[in-house]
Every structure is written in structure tokens, then in C-alpha cells.
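> Structures incoming, each one as C-alpha cells.
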Structure P
Amino acid sequence: MADRRIARTEAAVIGAFERLLDEKGYARMTVQDILDTANVGRATFYAHFQGKEGVMEAFVTGVIEHVSAPAGAEPGHDFTGRGGMEAQIEHALRHVAEHGHAVRALLMGGCSSEFVDALREAAFARLRQVTRDDYEARFLTGALVETVIRWIETDFAEDPRALADSYTSLAMGARKAERAR
């Protein structure tokens, strides 16, 4: 029973955070705004998050974790049964676009370095599990973070599948070149 309450509380806080990004932006948003919007008490909030920075980290990490273990078909896409780096990158990009207003607000609205750090940390944790090589995971993470930033800055101009294909092709080429040394 407690797990459901925790999940509900965290979802309410993250949902409130995302709505407030559209309304106020990150810099003007306060913890009190999040508490009021989520209808959560201060003690409960701090039992789950370390300030609004912690909520942002949970938001970014949630997207990455979801992508690495899809539970089933989702509106607009189904990645169950599709493995490999390209499918995971495309899935991640689709969720970035799905939360486009929020990620754009994070990148452009006064917390870009915190957002990029959270994205880098979450992506690295996932890629480190896949590659088993620290240098390779850092390289792929850097390329992915820059790909996402560029995509946000161009207002999601490219198709997620084409962008995932491009990233994967470049990443695989770099991996082959590194291994050939």
C-alpha cells in the first residue's frame, strides 16, 4: 500500500512541476508553488525530494528509466519487443518531444546547466549499464546530450526516428574506430 502512495505523491509533485514550468518557468517557480499545485505538504515533499532541483532530477531520470524498460504500448508509439540502441534513443526522443514545453523551459529558462547535468547523469547511468566501458559510456552520453540540446533548440525539427538513426550511425562508427585502435 505504501508504494502506491509514494508513487502517487511523486507523480503529483512531478506533474505539478511540469505544469508550473509552462506557467512560471523554472527560475520563478518556488517549492511552495509546487506544494500548492500538487496539494502536498512540505514534510511529505521533502521526504521525497531535495527542493525543486530534486524534482527536476526525478523528472529527467523518470524519462530515462521509462525508456530503458517500456511497460507496453503507449499512445503514439510501441517499443515493446524493439531492442537495441536505436530503438531506445528514438523512444527517449519521443518522450523528450512529448514533454517539449517542460524540457524547453528547463533548457532555456534559467537552469540549463542543472538540466544538462541531470540529463547527463541519467543518460550516463543507463549507457554505463549497456556499454560496460566507462570511456565509451561517457562519449555516447556527451553525444546524446548534445543531440537532445540541439533538437530542443531547433524546436524538434527532425523526426525522432531519423535523429535516432543518425545518432546511432555516428555512435557506432565512433565505437568501431575506437575498437580498431
Structure Q
Amino acid sequence: MTPPTIDDGIGLTWVTIGIVWLLGMLRVKPKVRSEPGSVRAAEMALALLGSSLIGSTWYANTWLATRIFPENQTIRVAGLVLTVFGGLFAIWARFALAGNWSGHVSVKEGHELITAGPYAFVRHPIYSGLLTALTGTALANGQWRAVLGLSVLFVALWVKIRCEEKFMLETFPVPYQFYRRRVKRLIPWVF
């Protein structure tokens, strides 16, 4: 039996995130309002493109497979650590959000403004965690396609963040304004 590889660890992290998300879908509150379908379609298209760039081998025979980072075990281990850390942070945030979570931007019945747990560090900890995990995966991959995919996924999440913040300001005008002044979007104390 061969020992697990870095790629196995990264793959297991993403499978775990997927399972948590799927199981979490079983316990969400009903929607009252959600983002326009056109915005959702744009987010999904970008997410699919970015994910395919990072996670598929379709680009193996193109310039996108050219390495941007050297093939180096230290870099690959750092990528695994970032992937696992980001995945765990996103999962923690997903549990903290509980029934308020949705796969797309929406306001739920009895929606609550969550500001504790990972939400005390950043306003969008699921996205922070996912972007950290994606950065780790791209670093471990080391190819242009992964860096390009990370950039595309950042744009997809940025579109989602802007829509989400608009909804939160409309739903919780005073508390969300205060929260926005106190807590950064994606990187604690920075951005």
C-alpha cells in the first residue's frame, strides 16, 4: 500500500468540504428573497470555469500547464497546509452560519446576523476559507491554469460578496453598518 500523497490530502479536503455543504443543505431555513437569476448564472459560470482550470486535466497539453512555481516539495506542503487550513476555516464558518446559509445570495425566514465565531474575524469567512484553500491548491499545483482559475474564482466570489453585502445592509441596516466598520471583508484587520 502506498502512503497518501499531497494530492490525496488536497483531494480529501475538497471532498470533505463538498460533503459538509451537501449535508448542510438539508437544514436550511426557507428563503424569503434571493439574488436575480442573471447574477446567479454569472457567478456559476465563473465558478465552473475557475474550478475547471484548477481541478481538471483538460489543459494538460496547453500553455496553461506551464509551471509558474517550481516543482518543490516545500511549496507543495505549504499548498497542502493552506488548503487544509482554509477548508477547516470555511467549514467552521458554515457551521456558525447554520440555517442562514444558502448556496446563493438570499435572505432566509427569520434570518439572523451572525457576528460570532469566524464572523468575528471577517465578514465573509466561508469565502476567506475557500479562497485560502484555493490558493493552497493552486500553489501545490504550481501551473498557470491554477493561478488563472484562482483569479476567476476570486471574481466570482467578489460578485457574490457585493450582492450579499447589499442584502445584509437592506435586512440589517444599522447593525450591519456597525459590523462593517468593525470587521474586514476577507482578511482580518487588512481587507
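Every read-out reported here was derived from the displayed coordinates using simple, explicitly stated rules and does not represent laboratory data. All of these numbers come straight from a predicted model, not from anything done at the bench. Cβ atoms are built from the backbone, for glycine too; each structure is taken alone.
> Match the computed value 1.9 of distance in nm of label points 7 Å out along Cα→Cβ at positions 39 and 119 to one of the structures P, Q, and report its label.
Going through each structure in turn, the value belongs to Q.
> A value of 17.3, 51 was computed for Rg and Dmax of the Cα atoms in Å, for residues 15-110 alone; which of P, Q is the source structure?
It must be structure Q, since only it matches.
> Also: Tell me which of P, Q gives 22 when you compute relative contact order in percent (Cα under 8 Å, 6 or more apart).
So the calculation was done on P.
> Which of the displayed structures (P, Q) returns the greatest value of FRET efficiency 1/(1 + (r/R0)^6) of positions 63 and 127 (r between Cβ atoms, R0 = 30 Å, to 0.05) on calculation? Don't skip to the end; give the middle numbers.
Numbers: P: 1.00; Q: 0.55.
Ranking P, Q on FRET efficiency 1/(1 + (r/R0)^6) of positions 63 and 127 (r between Cβ atoms, R0 = 30 Å, to 0.05), first place is P.
> Where does the value 11.9 come from, among P, Q, when mean count of other Cβ atoms within 10 Å over residues 55-62 is the thing being computed?
That value comes from structure Q.
> Taking -21000 as the value of helix-only ellipticity at 222 nm (-39500 (n - 2.57) for each DSSP H run of 4 or more, over all residues; to 500) derived from one of the structures shown (P, Q), identify that structure.
Traced to structure Q.
> Which one of P, Q has mean count of other Cβ atoms within 10 Å over residues 31-38, as calculated from the coordinates, equal to 17.0?
P
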